[in-house]
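The structures come next, written out as structure tokens.
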Structure I
Amino acid sequence: MPAGFWRTRVLDSNSVDGRGLKFTLVFVPVLYVVHALELLSPGSSWAWLGILPRTLRGLSGLIFTPVLHASWQHLLVNTGPLLVLLALLFMNMSYRPWRSLVWLWILSGFGTWLIGRGGTIHIGASGLICALAAFLVVAAWRLRHWSALLIAGVVVALYGGLFLAALPWTVGPNVSWESHLSGLFVGALVAARLRPPRPDPAEAAARAALAEADRLEQLAVQLSDRHPRTRP
């Protein structure tokens, strides 16, 4: 194994967004608090804050829909994927995670507002979940980085079935396949606009130095093999 292998790996790795991981650990429990408060509220339903397609009133859902759920079961189904996918988003700064999350949140809701069934309120984080899944998969193709490829593999292995949930005949009548479809499209679109980060000059110089050190080391080994020491 080349002497600079592990050092090069360290230089190749992208930093993790610690604040984003903390946000994820706080955000998901907040969803349970929101649902509990909804059940305790006098009206007992905040669904009116969700997306009502192609109405001015329904535009408020672009902000509130991902934090509203119809039942505890609905929330539980979304908890695992949301926790994992948000954590994966913040595992690579090349994703520009905060900006990407804002676009995924807003545009997935807007897509649902455009194509959703009229007269039906759409709530839940499933649109955002699908957007995150598609984003992480397409970002691997866009960035062509080993860590992004690894994350994409995890997403496909765990949540590949999400890509089928955008088909109306694969979900129940009360499930918003439109939000799934919108999320997948928006996730792919936002990821396609990512640009690979420009190499840092200091990092590029360090890589060049490591490569030169490995070359000289290999040359020294070859010379020593050609001219073995002889003992008297």
Structure II
Amino acid sequence: MRDDVETWFRHYYPGEVTWNATRKMVPPRPAHPMPQKSTPPITPNGEPLDAALNRFVRYVKDNNPALSGGEKVTALQNGLNLFNAEGVLRRKPQPGAHGFLPLKEDGDPGPKTRAALRQTLARLGPNRVTEAYALGRFNTFARTADPDALKTETESIFTPLYPRTRAAEAHPLVAEALQDTLNQLAGEDDDRDFVPLKVDGAIGPKTQAGFARILARVGPDSVTRRLARTLALWRH
């Protein structure tokens, strides 16, 4: 919100503040014609915000039937919080600079969650919100620490982010990103007993064991954030 107000002000009042002989500020005049009518909010690609919101809600409802409504909302809240904490909502990259107050991840689509969703849609667009939702789903899954389901969950969560890529091609891309992420985290954590994973795009017993080991050492949030970086989801 603060960035939006500053951008608006600098557009209409780009000049410096001036003072008269009595040291009173001279009322500024806009450098461009001021809009006389309000316009409906839109997303970065020009889609009406309400239409984008309805389309995203349908996407969440129609996908992942195994998840309850509350679980889907919790994943969305988690993903929005992750994007927000990374500073993705700000026009200039600035980790830790929040666009909204952190949401309570309680599965309740209350007014704060709805406002944060609209703000993120307006700033980033529906595709990026879909990415945030996927990231939230993965983080929620990682908190359950069930490595046996790693392959199924990872493919189910991230494959929809690549609609123009066949599933057979998308699955290895995501698996390679996960394996690379685990190797990076093991090195940074100085885990000398960790056997580096072969980045081959196949999630098998070794990747599952590596996932469980790194998860126990650095926690699900660190794994999720680093995976997001590997998948280039923090782009501005």
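Source structure of the calculated read-out (helix-only ellipticity at 222 nm (-39500 (n - 2.57) for each DSSP H run of 4 or more, over all residues; to 500), -17500) within I, II: II. Taking Rg/Rh (Cα atoms, Kirkwood Rh), for residues 77-140 alone as the criterion, the highest value among I, II goes to I. Largest in FRET efficiency 1/(1 + (r/R0)^6) of positions 61 and 149 (r between Cβ atoms, R0 = 30 Å, to 0.05) among the labelled structures I, II is structure II. Here the criterion is Rg/Rh (Cα atoms, Kirkwood Rh), and among I, II the highest value is seen for I. Here distance in nm of label points 7 Å out along Cα→Cβ at positions 29 and 213 is compared for structures I, II. The highest value is that of II. Which structure, out of I, II, was mean count of other Cβ atoms within 10 Å over residues 69-76 derived from, given a value of 15.2? The read-out was computed on structure I. Quick check on the output: 17 is relative contact order in percent (Cα under 8 Å, 6 or more apart), derived from one of I, II. Which one produced it? The read-out comes from structure II. If mean count of other Cβ atoms within 10 Å over residues 21-28 is calculated from each of I, II, which structure is the one that comes out at 7.8? Corresponding structure: II.
Taken together, the values in this text are just the output of simple stated rules run on the coordinates, not laboratory data. None of these values were measured; they are calculated from a predicted model. Cβ atoms are built from the backbone, for glycine too; each structure is taken alone.
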